[in-house]
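Below: a set of structures, written as structure tokens.
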Structure I
Amino acid sequence: MESANSNLVLYHAWLSSASRRVRFTLEEKTLSYQSIIVDLLKFEQHSPEYLLLNSNGVVPTLIHRGYSIIESTVICEYLDATFPELPLRPVEQRALARMRVWSKWVDEVVLRAFQVANWNRMMGPTAAPWSDEEVAQRLKLIPMPDRREDWRRVAREPFTESEIDHAISNISRTLDRMEADLANGPWLAGDAFSLADIHLSPYIVRIGEHAERGILLANYPLCEAWWNRLKARPAFVRSKIEPVKFSASS
């Protein structure tokens, strides 16, 4: 069993949803860590030094005893397994399966839905003014093909209304699924707060960005009650999971 005093270093960005998941997990488990901010709009995540830690060129990255762990869902499970006090994974196998289904849904559906729905207005002011030469230079530094294409799109071919509408429909589907599962208990995996709740939190805090498209948490009473319970947790407050202001720097 690891000691809670083991050295943990987190490379993260305040507005990164993936980073927020890991910060929330660290705070729930009362683990101290060294915080190193990566400025995404200055593309520090693509620097040679950072790529040695995370070859994907994204945040977050956790360093534990000199070893680099990447991918926020993996990092959160790693922390829960390595520091088993204050567990965030259910012991009962059906509840554990529910937790992991939600983690998979967030990674495969929710994350992409919010990227497409917000990328134009969040990253557009940075990328749209680039010259063609600057676009080419920036894209060469991005190691992940999908992320490279997203930056090309926002710089020269922003996501269409049809693509954004599809993304919004997946956000709506997510709230429908949450409402159904929350009928079975106060938390997404059942009776106990878990990583499932942590993984959704950085996205639900941003629901208000889409009110003009009819996405209102008030239309989902169980989700709204869940959100109020989650926001009341001291670890949530310490994690600084706040609404995004598009003019702010990461």
Structure II
Amino acid sequence: MKYRGEEKKVELDAVSISRLILLFIIPIVAYGVALFPPALVIYFSTKILNLENLFHLLIFCIILVLDYLVLIFSAIFSTAFFINTLNLKYEEGEYGKSLKDKTAFKYALYFALYYPAYRLINIFVLPPIKSFYLSMIGCKIGKNVFLAGEEWIADPCVMEIGDNTMVGGRSLITGHLAEDKLIIKKVKIGKNCLIGGESFIMPGVTIEDNVVVGAKSLVTKNKKLEKGKIYAGIPAKEIKVEKKKEKG
């Protein structure tokens, strides 16, 4: 449903209340399911091992590390299942911010499922697993994309990242803005791009192939960065590199 006007007050109607309840229940169920396999591993490990034995305690510590990987994959598949089964992927447009708006509700529930799982993966830097997860929940992500760590891809379902692109640590790429309404716009990053660490890419941005965005740059909404150029600054502007003349 398209946004038709600003909601000026919180509406406690039946639809909003039921959706608010679902915002709590569905993530709890999804992460409860995700915790079940690692909980089983710990349960059976404590049954088999004698933790008073130092060697068994060492083995148990190793199992805990491996169990963390079990938790990651369990969270990935559980949250992706709920996102896809409940059809929570949203499209660009302008929407209301209250839970009465179906897209606002889908956005909030998508975020509640996606955010903890992605942060869990980011505890250890696991770029291939992050790319795999993003592709499962709607992101069009190419081959050999490197996500350096602690970056935040805020809206994967309206995001496109091309082959061989690197996103620097602590960068923020978002497809939404919450002003007097919820604005969602696609972000497209081309092939062979470098997004410097701590950069902020705003909704509606198009970055063509072979573009470099300098560290801590701000690419403002709806901006187009042209192919093969270098941009940096707040806001990001093209940096022209002078070619050195060869002595001859």
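Values quoted throughout were computed directly from the atomic coordinates according to the rules given, and no laboratory measurement underlies them. Predicted model, so just to flag it, every value in this text is computed and none were measured. Cβ atoms are built from the backbone, for glycine too; each structure is taken alone.
Here is how the numbers come out for the structure above:
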quantity	calculated
Source structure (of I, II) for semi-axes √(5λ) of the Cα gyration tensor in Å, computed value 29, 25, 14	I
Highest-scoring label, criterion being volume of the Cα convex hull per residue in Å³, for residues 130-217 alone, among I, II	I
Identity of the structure behind 25 (criterion: relative contact order in percent (Cα under 8 Å, 6 or more apart), calculated), options I, II	I
Identity of the structure behind 1.4 (criterion: distance in nm of label points 7 Å out along Cα→Cβ at positions 34 and 66, calculated), options I, II	I
